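Next up, some structures in structure tokens.
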Structure 1
Amino acid sequence: MFRDLLSARTQEFVEEILAPHFGGLISWVKDCEVLLERGQADRLATEEKRVQQIVRGFNNDWKRALENINQEVMRAFTNFKNGTQILQGALTLLIQYYHRFQKILAQPVFRNLQIRHELINIHHVMVEVKKYRPTF
């Protein structure tokens, strides 16, 4: 029971620590996935401006945001093992959201967006994320 509670609170913390840096991307992904599940992909056609804001914002700030998240987690959790696990959880969740974001942009309604060419390759993001892995 305690492990389940710890896991739930850890997941909440991970979501909260990502929100200031990637909240726009995360909420947009969640909203779009709901529309896609309902078969309302045509309603996404009005999202071009929002997609541009998300992509450009991500491109400008993602590396700095990773460093800030790393610092916040390490300051909040002085126990290295716990802090590292939470940081890895946050970075894994970020990769998952970014992958889901790219999948949404692959939908027919977004195929002609010019901004898609400005997306950072997910493998490049993963390489940066791996820099925050403990090496021992």
Structure 2
Amino acid sequence: MLTLDPAVLSDALHFPASELSPDLLDLSAPVHLRRRGVEAKLALGTTAPNPDPVLRRTLADAHRWASALQDGTPLIEIARKAGHHDAFIRTRTPLAFLSPKLQLAIVNGTFSPELTLRQILRQPVPLDWREQERMYGI
């Protein structure tokens, strides 16, 4: 429930407060708070998918790094080309081995908004895809 202040609305619209209909000052709609890391948004009705650009980019990088490792490129060389420390590459490359459902949800933005890169990196990614999906809420 949202109640608009007639005085503030009147000032913003340059319209006399006495002319505002009281019926239009109280708005009601289903709303819920969605969090993604430190960001919070009010979501009204059905929300459109909202991909996390950091998570998407890191997933793409992880695939590129995993492919380079499979081709025999040393980790230190991959890190140098990426402009990161080898530990950075090592901790993010496991994203390339997330379940197809999780990867699709990340790319499409249909995963839980609470799922962030930081949350994924907090603990080792399980090898079992069903366990990953359970752990990350997919």
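Since every read-out is calculated from the coordinates, none of them should be taken as a lab result. Owing to the predicted nature of the structure, the values given are computational and were not obtained by experimental measurement. Cβ atoms are built from the backbone, for glycine too; each structure is taken alone.
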Given that relative contact order in percent (Cα under 8 Å, 6 or more apart), derived from a single structure, equals 35, which label among 1, 2 identifies that structure? 1
Assuming 3.2 is distance in nm of label points 7 Å out along Cα→Cβ at positions 58 and 82 as calculated from a single structure, say which of 1, 2 it is. 1
Given that helix-only ellipticity at 222 nm (-39500 (n - 2.57) for each DSSP H run of 4 or more, over all residues; to 500), derived from a single structure, equals -26000, which label among 1, 2 identifies that structure? 1
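A value of 0.00 was derived for FRET efficiency 1/(1 + (r/R0)^6) of positions 18 and 66 (r between Cβ atoms, R0 = 25 Å, to 0.05); which structure in 1, 2 was it taken from?
2
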Could you tell me which structure in 1, 2 was used to calculate mean count of other Cβ atoms within 10 Å over residues 10-17 as 15.2? 1
Ranked on percent of Cα pairs over 20 Å apart, which label among 1, 2 comes first with the largest value? 2
